[in-house]
Structure P
Amino acid sequence: MNNGKSNLNPREIRYRMGMNQQEFWSKVNVTQSGGSRYESGRNMPKPVRELLRLVHVEQIDIYKLKREDVDVAEYLKKYEPDLFKSLKKQASDKKKALEAAAS
């Protein structure tokens with residue numbers, strides 16, 4: 001199932017995450033019945049696909065994300081690319097260390 005222009009398969013993502021439809025779809029403000037239709041092959045609008053990708057694939061908590069955070073990241077990428085890469089690596093390393101310590 002393609003669900004439009006994306007290779008995202010929401011049912012497979014949901015199964016991997018061990019979530020029921022209500023839990024999974026509510027995180028992107030889609031009803032359980034709407035999510036069920038998308039999982040059954042109905043074309044998924046691009047905004048829904050992108051939210052699904054951000055929330056369930058990229059693991060971004062969209063309720064904590066602020067425009068100013070995006071502005072800072074865009075600024076660093078454009079005007080301070082070395083600093084951006086360094087901070088990105090440090091954040092990744094820290095996340096991996098925390099995950100390793102938790103397991």
Structure Q
Amino acid sequence: MKFQLVLQFKGAVIPDYDSLVDLESVLIDEIQVDGKTIIDGHDFGSSEMNLFMTVDDPGQVLNQIRTKIEHPLMSRFKAGYRDVSEDRFHAMWPETLHEFSVKQVASL
């Protein structure tokens with residue numbers, strides 16, 4: 001079964017976006033190497049930034065990210081996942097988080 005894992009951050013200015021792209025590169029280099037995790041990209045808008053991944057085991061990948069990745073954004077993120085065939089997300093991180101959603105970013 002495949003899942004979409006999303007790391008979510010607050011962000012609204014260009015330096016936030018630059019930091020998100022930098023973190024995405026780090027994840028590609030450090031996490032995507034196992035062949036079971038695919039970094040699918042990111043979005044930025046509505047004061048929210050998201051990194052999207054396709055994974056086999058969201059809990060294992062999140063744990064790997066939390067223990068292996070050192071990046072300024074990692075101190076202020078939320079995480080959630082969903083089965084790729086479903087719309088509803090499940091909250092994962094922080095442990096006190098009860099709901100998780102991804103805002104639709106308007107396109108021009």
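The numbers here are math on the coordinates, done by the rules we state, and not lab data. Model, not experiment: these values are computed from the prediction. Cβ atoms are built from the backbone, for glycine too; each structure is taken alone.
Who wins on mean projected area of the Cα convex hull in nm² among P, Q, i.e. which is largest?
Details: P: 8.1; Q: 6.9.
When mean projected area of the Cα convex hull in nm² is computed for each of P, Q, structure P gives the biggest number.
Hey, distance in nm of label points 7 Å out along Cα→Cβ at positions 78 and 94 derived from one of P, Q reads 1.2; which structure?
Derived from Q, not from the others.
Of structures P, Q, which gives 33 when relative contact order in percent (Cα under 8 Å, 6 or more apart) is computed from the coordinates? Intermediate values should be presented prior to the final figure.
On the way: P: 22; Q: 33.
Matching structure: Q.
Identify which of structures P, Q gives the largest calculated value of distance in nm of label points 7 Å out along Cα→Cβ at positions 54 and 70. Please report the intermediate quantities before stating the final value.
Values: P: 0.6; Q: 3.3.
Top value of distance in nm of label points 7 Å out along Cα→Cβ at positions 54 and 70, among P, Q, belongs to structure Q.
Of the structures labelled P, Q, one was used to calculate helix-only ellipticity at 222 nm (-39500 (n - 2.57) for each DSSP H run of 4 or more, over all residues; to 500), giving -18500. Name it. Spell out each step's value before the answer.
Details: P: -18500; Q: -8500.
The read-out was computed on structure P.
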